[in-house]
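Several structures are given next for inspection.
Please treat every number below as a calculation from the coordinates, not as lab data. Remember, predicted model here, so these are calculated numbers, not experimental data. Cβ atoms are built from the backbone, for glycine too; each structure is taken alone.
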Structure P
Amino acid sequence: MISSALGDWRFIRRHGVCEVISPTGVIVSASASAAGGGLVGADTLGLPDAPAPAGMQAHTMRLRFRSNGFFNDEPAAHFALGLTGAWRKADPDAASWNGLLVGRGIIIGNVSGAPNGCPRWPVVQVESFRTRGNALYFDSGSVILEDDIWYGLELTARLDGHIAYVLRDDADQLLSQAHVVDDTRDVPSDLGGWWITHVFAGSSAHAEWSFDIADLHVAWR
């Protein structure tokens, strides 16, 4: 097993900018773009590009999370969490430098308007982030999530296409779980990057919220 304990993080949106606060209290921030553009500052945490370790087959992420106004104030937005992949942010000034998100994982929030998106929200739902278009799995939606409540989450993605999550409450009681197989093989089988990213900012440039990630742990086995 290869394992990394990465501590506690907080995403904060204020004054049109999303900031990411590290376990040491250092704030990472950047200029905002137009509301609704999905580029609202430094809004991704993770490892952009890495090979899958030799001999390892399953990539896992464990964490606790809590929305402090995100579900209420950005009801059309979501966080994307991915494993066995790679990512890069788009450069709005360079048409040839497009954004990239490829791997396997879940969303936390609202994707009800997307093909196969869960009709209720906010939820956890399985998503495959493919090289030729993403795919949500309709029957993988969780119970409806609430603001100001801690949830425990374990996400597993295998190089052979299996994706699974388990969602628990703060008393460790099971709330939801799902297991799907992305049999398209439209995700390269040698990738080892991961991410937690806030996407699709709402229509209000002045929405203010925070989103806590605690006890973040990423491992290969």
Structure Q
Amino acid sequence: MQQSALVPQDLEPLVAEHQRLWPLLRKIHQRISLLVGQDALKACAKRLGMIDKRNNKKVIAFTNEMEADVFQDYLLYMHRPRGISFVRQMRNRKLYPQGSDEQQLLEVMAQARFSVFLIKEVIPSAGFLGLDIVRSEEFFILNQAVDEQQEMVGMLVGCRIFPYRNCWMHTGADIPIGQVEDSATLSPMGKILNEKEERDLNELNIFKWREMVRRRN
């Protein structure tokens, strides 16, 4: 089968670089989390319905580790009380040397956006070709977690991506929200979302995913 033109020709070195940078991305997320105050934590937990009452106190509660990752992803990228995310705040502080891997990552992480993708083809040990059903565009997304799991073809995934080299990376908190038996039944919107629409879509898919998890359990 002929490989899509969206898959970079320099895929092997690109994947090697992605493997090297992935742990750095996680460390940057951890450092950004230090900027977060209690007000932001409570505001996001309230919006996502992740507050529980224990011992007569309201606390942020997660049902599993993945839920905590999804919450952090929303908190760092989507929460913008004064119009700027915590990721952009970290980028603007320039705490890392100019030209360093960390600062270069922050520059592109600040461009991250959330959407829903139909996985059309898995590129083994590299990523997948995804149809953005909001923008009606296809992207190659580096994501080595998919590996050779061809059963992921046809899956709908909520995913936050950002541009990297000649393709895209994801932020790590992907939300599986269903399987599509016939992609012809999809009606891509062909639209670029504004900030409110993106946040609403992000929240809607978190709610859908959490409901799916509850039903399975």
Structure R
Amino acid sequence: MKFYADVHRTKRNGEGFRITYTTDEITFKHVDGFSEVPAGPGDRLFMDTLPPQHTDGAIELLRKGVEVNYLRRLTLFKKVREEHKLPKTARGDIKALMSIEERWFRRVTEDFLVMRRMILAYRSLMKTYIQLVNKAKALSERERITLKPAISSIEKQMDTLARMIAEEAGKRYPVYNRLVGELGIRGNIKAQEALAELIAYLDPSKGFQED
């Protein structure tokens, strides 16, 4: 059975997420997490987006034998909705989702989801770090001092998380440790983190395989 789901932010505070799903485009149900979706072994779930907050729920479905897929490009989703003149509602979004070819979805694995959550956290830290550094450049030397502790703290957090990402990649992808050695980047934590991102996001369905 195929499940189609729209993941959207709640209206109450904009921080939580709500999931609307259907299997027949007639009956729509609402849940707070993927673990509540009644899918089982052999079923397939297609969704527009997979927020990192729902990683554990998606992994729970995978462990039940459910195939989990999310849309590669949200711009395509918007285009299809406009072409079919569908309303910008959960039901309208799901109907748009159902009309998109399966090749535009990425099938995920537990390894990918775990790595993706860590990588997204690292990218978030990186974004904040760059913003603070740019702000500091616009300040006087005296004013810049006030931002130094915050910048230093984020640098340490990034270093810690990069090491965790590299370690996790080494556990989950056998080819990772070999490449670290062949590329001569052992000890260069930034380069190792970048390599981990590359390997995690390679899509086996597109012909990229470990050997």
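What the table shows:
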read-out	value
helix-only ellipticity at 222 nm (-39500 (n - 2.57) for each DSSP H run of 4 or more, over all residues; to 500) derived as -500 - corresponding label from P, Q, R	P
Computed 0.96 for Rg/Rh (Cα atoms, Kirkwood Rh) - originating structure among P, Q, R	Q
Structures P, Q, R, by mean count of other Cβ atoms within 10 Å over residues 127-134: label with the highest value	Q
Of the structures P, Q, R, the one that 0.5 was derived from, the read-out being distance in nm of label points 7 Å out along Cα→Cβ at positions 63 and 79	P
